[in-house]
Structure I
Amino acid sequence: MSQRFATIISYLFHPLLFATYGAAFIVAVNPHLFAEYHLKAQILWIIITFIFTFMTPVILIGMMKRLELITDYQMTNPQERIIPYILTATLYLWTYRLFRPTTQATAFTNQLISLMMLGASVAIFIGFFINIFRKISIHAIGMGCMLGLVLVMMQVSDYDLKLVFVGVIILGGVVGTARLVLDAHQQAEVYAGYLVGFIGMFFSFTLIPMLFTS
């Protein structure tokens, strides 16, 4: 894999884009669950997710760069990732609360997206604590979250998602390889990222419902 291709892959599957891709995936593979909502409402879910989980963090990180709180956008120094971790986790939790079902349903109510955002928040917090001691691949965290999300959707979707599952595994390998080619991480940091992302989704979709229904 060339460094140019690795760079393109790293941008296309930037970890901040996971939530947007995940929201679009949830909507696409569960048409019957959201049949009562108009297409405009479903598109609005994706747009809102994009704004709060990608655009807003990017703007805030850009401000940090201008204020010289970080030396580069790659944040190769693990200590420089602490504030972006906290900001991103806060925005993800806010998005979770926005979509979380309540006694009064709103246009933003979507249990699957809310649980996805909770799982991503858990993964980010775990990554934050690991980052204190050693670097971890945030790209791999995003792909681990995506793999966990696809596994969950395989249980609730009317579609056969086996090929999608295999595709995400391959894509995760491509993204991880890209980070290694760019010398952004060591193999252990990539593997740890996959595990953390998957644990976040498992915790949100499996353990949380069990705790609240038991």
Structure II
Amino acid sequence: MISAQDVKALRERTGAGMMECKKALEEAQGNMDRAVDILRERGLAAAAKKAGRSATEGLVESYIHSQGRIGVLLEINCETDFVANTNDFRALAHDVAMHIAAARPLYVRREEVPESLVEHEKSVLSAQAQNEGKPAAIVEKMVAGRIDKYFKEICLMEQPYVKNPDMTIDQLIKEHIARLGEQIQVRRFVRFERGEELGQETQSE
């Protein structure tokens, strides 16, 4: 028997509706962590349906780290002013900006990484693998794996969310798409850190 207290606890963890939480708990036979996964999977499916929709409203969010050492400006878009002004969307914008301050991404997504940078990284990684004495076939696989890891380190959407490393920023965004019912996109950001060389700010457009 699923208790109302468990349903409430799951709702607080996920933001999903009461009925969805109850159904997920029943499907998970009362296992809270599995119920969270079920809701997340359903949220991702719901988000996929909205992927082609236009998102031109939203916010420009600012985040300043303690004593002004690090600053972030983030543009995050949704479909309507109504959603842009909700506490949920504003909290998401704040959390993503705070994550950028902490995690230092260079780009929003891997498609934005310049090909010249990727090729340079591949050549360095290939030389490293060859210096380890690996056969050519193994070198190719090692480079592919390390390049994938490289993207996950520098691309915002693939980074583990600093407040919950069990999910990526992409999964965080998709959970909010499912919750708020609109397409949400991180468009661009700029990150400043006191003392950086002029023109060396971390940014993405």
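Quick look at the values:
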| read-out | value |
| --- | --- |
| Computed 1.6 for distance in nm of label points 7 Å out along Cα→Cβ at positions 17 and 185 - originating structure among I, II | I |
| Identity of the structure behind -22500 (criterion: helix-only ellipticity at 222 nm (-39500 (n - 2.57) for each DSSP H run of 4 or more, over all residues; to 500), calculated), options I, II | I |
| Winner on distance in nm of label points 7 Å out along Cα→Cβ at positions 25 and 177 once structures I, II are ranked, highest first | II |
| At a computed 12.5 (mean projected area of the Cα convex hull in nm²), which of I, II | I |
| Read-out relative contact order in percent (Cα under 8 Å, 6 or more apart), computed value 25, structure in I, II | II |
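Only the coordinates and a few stated rules stand behind these numbers; no lab work does. Everything quoted here is computed from the prediction, not taken from an experiment. Cβ atoms are built from the backbone, for glycine too; each structure is taken alone.
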